[in-house]
Structure I
Amino acid sequence: MKTILPAERVKNVTYAIRDVVVEAKKLKRQGKKILHLNIGDPNVFDFFTPKHMIEATYKAMLENKNGYADSIGVSEAREVIAREAHRKGIKSVEEDDILITTGLSEGIELILNALINPKENVLTPNPGYPLYIAVINKLGAVLNQYEKNEGEEWQPDLDDIRRKINEKTRGIVLINPNNPTGALYSRKTLQEIVDIANEHNLVIISDEIYDKLVFDNITHCSTASLADDVPVITMGGLSKNYLVPGWRIGWLIFSGNEKYIGGLKNAVFQLARARLSSPGPFQYAIKPALEGSQEHLKEAVEKLQARRDLLHKRLNEIDGISCVKPRGAFYAFPKIEVDVKDDKEFVLGLLREKYVLTVFGTGFGYPKPDHFRIVFLPPLDILEEAFNKIEEYIRKYR
């Protein structure tokens with residue numbers, strides 16, 4: 001019998017955030033204590049799911065709501081998300097414009113599968129969340145990344161967006177607040193991107209999964225609130241804001257002129273129906289989450305802002321590191337200002353020598369091997385220990 005060969009499409013599917021964990025597991029088996037600054041899971045640290053959400057899910061389970069849920073989503077949950085869209089300033093959204101997904105990972109898959117053909121492209125941020133890159137590669141589409149300005153707090157480079165648009169471009173992806181940089185996009189920047197999309201007949205895919213984890217008393221602006229007619233798919237969910245990443249509850253909000261977005265919406269819904277079911281009893285936590293107590297958010301933002309402040313101070317004190325201050329989410333994308341030829345080897349060296357786990361910047365599509373991503377979810381004492389070790393490690397490069 002011959003060796004069974006995998007499909008060609010799998011060759012370019014990588015996911016740096018998980019890839020570095022393989023090496024960390026080897027060290028753990030040797031009894032080493034790893035300081036995890038690599039993955040955006042708040043529940044690994046001192047963040048806890050709001051009790052009223054757990055109670056709502058438990059109640060649904062006891063009521064035997066454990067079978068197949070409607071493939072598009074439970075009606076009650078979709079109505080609540082439509083009201084949430086109105087609170088975000090997104091006009092004319094109804095229940096029929098909402099799709100509930102198994103996390104935003106599935107949402108990304110559904111949108112890109114419905115939107116782009118082989119050889120076509122969507123503009124994605126550089127650096128950006130690696131799943132977009134993986135799915136684009138899997139579909140045989142063309143990777144087309146636009147730059148962001150590190151000197152302007154990682155705001156999208158509007159001129160580069162204009163330069164990168166071609167006859168095969170179908171849309172623009174925004175991640176705001178941003179993973180991996182922690183950037184928060186200004187209203188002015190978002191309005192200009194809406195205008196560009198309108199001019200070139202592009203759909204905007206606006207990933208806003210961290211929209212309530214924003215610092216410095218800044219208000220998050222939803223892209224679709226600036227786009228009455230331009231087609232926008234707003235992506236949200238419970239995972240980050242409501243501290244339940246393992247529940248896998250995400251959603252898509254379709255807005256803009258139905259004439260322009262209706263065909264794409266129907267195609268996404270068609271793909272969603274083929275999966276048989278949306279996530280079951282966890283959907284019954286959406287209403288108490290969005291319309292119940294928000295006290296946990298105050299505590300979470302307060303904790304994260306203090307940890308962000310420590311990160312920004314300590315990293316910029318290290319000779320050989322600089323870091324733009326994150327304004328949202330719980331990520332930073334520091335720059336390595338010493339001679340490093342391979343950022344992956346830099347990150348693996350930090351892990352093997354100092355047992356601090358981060359993620360290499362090229363894993364987020366960034367072309368230069370001189371950045372890495374840090375998660376600042378851990379408590380202050382763990383962050384202090386990690387920054388001390390990073391400072392020790394960077395000395396050898398000086």
Structure II
Amino acid sequence: MSEQIYAGFAKVDITPQLDDPPTFEIYDPIFFRALHIRQGQRQVTFLAADLFALDEGLLQQVADRLMSTDIDPEWVLGGACHLGTGPTLFQHYVNQPTAALKEFDNDERYAEAAAEAVRLARADAAPARIAVGSADAESGLQYNRRAHDAEGRLRMVSLTEFPRPPEDLRYDAVHRQVGVLRCEREGRTPIALVNFGCHALSLWDLRGNISGDYPGRMAAILKEQGVDALFFEGALGNVHPVREGADPCERIARSLAGTVLRVYGALEPVGDVELVLGTGTIAVALHETMEVAEARRAWEAQPPEKEGLQRYQYWLAEHYQDRPDYRFGFHVVAIGESALLHLPGEPFVETARAIAAAAPFARVLFLANPCPEAGYLPTVAAHAEGGDEPLLAALHEGAEAEIRAAAIEVLQQVAQ
């Protein structure tokens with residue numbers, strides 16, 4: 001018989017304080033949320049952040065703050081919700097239109113809040129029964145921004161240009177899977193880890209203000225139904241939200257919450273299940289970068305409102321100038337016939353589908369952490385075709401194929 005499983009949840013508010021006079025609005029609070037699961041000597045903590053990105057430097061600061069605890073920092077798996085309506089901590093990855101939300105020198109405050117969420121989740125751990133399930137989201141919530149016209153030419157469908165994707169284009173596929181990890185605890189609030197692949201940019205027009213976007217709104221709806229929830233992105237790399245209706249954020253959040261509750265209600269959590277953990281790391285060659293001085297000149301030549309790409313390319317040149325490759329790490333949490341695969345960067349739909357088809361599990365939940373070190377993870381075909389994502393990819397053109405093969409291998413090892 002398997003050892004008892006324990007699960008705990010916590011959240012810590014990281015909503016910025018309004019400045020005076022106010023230069024931004026707060027539509028919803030934002031949080032770090034953590035789910036801690038352990039069984040005997042095995043443990044994993046899922047750390048979800050209402051932020052655009054969680055860079056490795058910040059996660060290292062969190063790990064440093066956990067050294068005096070019994071929490072294993074190597075198994076604190078971070079995941080930024082990748083929303084545009086939050087403070088920007090990493091200054092070389094995205095533009096932030098509101099200067100007061102450029103939190104470039106406040107990493108320590110956010111690292112402490114994240115570590116506190118992890119510590120509180122550990123303290124909240126209680127005997128639990130768990131189960132994993134999934135279902136497809138409603139159609140019309142997301143679209144693949146890599147589209148093609150009648151002649152087969154690539155057309156990137158931007159949020160700025162199109163509130164709703166135009167109907168005269170042919171769109172690449174999306175990954176509609178909504179994954180749910182359900183944790184039931186006697187006399188305690190139940191917990192749900194929710195997983196879905198789509199940029200959290202339904203409030204694109206409100207960038208420079210504060211909101212948890214559709215993941216935060218969905219978590220609030222689930223809380224109203226008596227469930228503590230946290231959200232991890234899935235195969236979001238080439239997927240955007242459909243910003244349709246008077247409140248697209250609310251529309252997407254309520255639809256997802258409905259799907260989550262249907263999956264959640266159909267699951268039968270059990271205590272007699274083995275928690276199986278596995279890891280893997282591969283060395284991936286980097287995308288060719290400019291010389292640091294050249295990259296800096298290109299960045300400085302851009303007007304502030306258009307500097308995002310050059311700013312990131314300058315950071316890549318500086319960050320990777322003395323490194324031959326990037327150490328790409330996988331973490332797998334297997335629960336019965338399901339596996340949760342955590343990886344850095346922004347995987348494409350094609351990657352998730354291929355890995356799931358080859359994996360020796362009934363379902364695979366892809367838990368992505370959008371981060372500058374990996375950036376987008378375009379397929380070989382996407383690199384050849386061009387478009388936006390290859391410009392923001394830190395790894396070389398063949399990296400996705402290597403990552404795909406390594407992920408399948410790690411999943412096979414865990415299954416054995």
Structure III
Amino acid sequence: MLTNAPKGTKDTLPREVYKWHFVEDAFRDMCRRYGFKEIRTPEFEHTELFKRGVGDTTDIVQKEMYTWEQAKRSLTLRPEGTAPVVRAMVENKLYADVQPGKYFYDISCFRYEKPQAGRLRAFHQFGVEVFGTNDMMADAEIIALGADFLDEMGIKDVKLHINSIGCPKCREEYKKVLKEFLAPKYDGLCDTCKDRYERNPIRILDCKSPEDQKAVEGAPRMIDYLCDECRGAFEDLQADLDALGIEYEVDPGIVRGLDYYTKTAFEFISTKLGAQNTVCGGGRYDHLSETLGGPPIPGVGFGLGIERLLITMEESGIEIPEPEGADAFIAFIGDAGKKKGLGLMRQLRKEGLHIEMDDMARNMKGQFKLADRLGSKYTIVIGDDEIANGKAVVKTMATSEQQEVPFEEIEAFIK
């Protein structure tokens with residue numbers, strides 16, 4: 001019996017992997033232009049990293065992590081990128097480098113969720129993080145990076161939504177008001193949110209249960225309870241976005257699904273993805289480093305789902321250019337032609353050319369058909385006569401034009 005891929009995972013086949021290369025290369029280039037350097041972290045971490053960092057009242061920690069015991073330690077597959085990068089920053093003392101520190105990553109993540117369009121259990125993310133500055137210009141800069149990247153990918157049907165979710169100081173007052181609002185509706189909350197009611201009622205706003213979503217309709221807004229510092233920071237963010245020429249909508253409903261966020265929260269929302277419509281989301285997390293045992297280092301960042309990005313591009317009718325075919329195909333006649341062809345193939349490959357050759361003993365007609373299917377620009381024919389003359393017959397596939405080319409000049413001819 002065939003063993004299929006686990007539910008919620010997806011193979012990326014050769015016929016579509018070029019799309020991934022395209023967006024990965026574009027994201028790396030965008031990060032280069034913005035001065036971000038790549039960082040890579042392990043695919044699994046100690047479980048306490050996510051319990052402390054992401055928050056034990058979040059859906060991720062409560063329901064979605066892949067966790068196991070190994071050598072009396074609890075380990076978890078990475079469900080998101082920020083906490084591991086902050087851990088790496090603290091552990092390796094990257095805060096001692098020139099600040100702010102600006103990092104990007106291209107990673108795989110794992111969450112036990114109900115699979116649906118744009119949401120898998122094994123998925124991939126682009127992300128950026130900035131450490132060491134409280135200035136809202138950093139928030140505006142990463143938002144600009146996300147906006148520029150989506151624009152260069154040709155995605156137009158996205159809107160930037162921003163909010164402020166305050167700091168621990170003003171959030172305490174908001175929690176009291178929110179609990180008062182939810183108290184009459186407590187019995188109708190799901191069991192998870194009943195627990196959150198006491199521990200972190202703000203998480204109820206992010207619950208996906210239809211009953212709980214209905215319960216929070218008309219709830220007080222965090223943005224109305226900001227302290228002077230958070231209100232001023234939110235005004236600075238909007239001023240910086242205006243200066244950058246980035247359009248946005250203030251959306252008090254944006255809370256994000258992770259406990260570490262403070263002040264800025266934002267999402268790029270697509271009109272093409274239905275319910276799972278957030279292509280890119282992030283915000284500020286000024287206390288995460290301390291929560292993980294490090295020094296007080298502010299941070300801000302975002303995550304961008306690659307699967308959702310590719311779906312959005314497809315739904316928008318954006319065509320990603322397919323890779324070019326082989327530079328040349330070597331068709332051979334006889335054993336001597338094969339040996340000469342093998343030597344020439346390796347020589348040309350070492351010079352950086354994409355060269356193909358038949359290894360299934362096809363006849364000459366079959367070799368030409370294969371060259372055509374591989375999209376080869378040229379087909380080089382080598383047999384006893386060509387070896388004796390010191391010249392191969394080179395056919396330009398697009399025009400069917402043929403000419404003799406000395407073996408020592410083939411590289412230059414193809415290039």
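Here are some notes:
- If mean count of other Cβ atoms within 10 Å over residues 49-56 is computed and equals 24.9, the structure in I, II, III: II
- The greatest value of FRET efficiency 1/(1 + (r/R0)^6) of positions 137 and 297 (r between Cβ atoms, R0 = 35 Å, to 0.05) among structures I, II, III is that of III.
- Which of I, II, III yields 9, 39, 39, 11, 1 [P(r) over Cα pairs in 10 Å bins from 0, in percent, for residues 105-280 alone, calculated]: I
- Per Cα Rg over 2.2 N^0.38 Å, the highest-valued of structures I, II, III: III
Throughout, read-outs are computed from the coordinates displayed, never taken from laboratory work. Since the model is a prediction, treat every value here as computed from it, not as a measurement. Cβ atoms are built from the backbone, for glycine too; each structure is taken alone.
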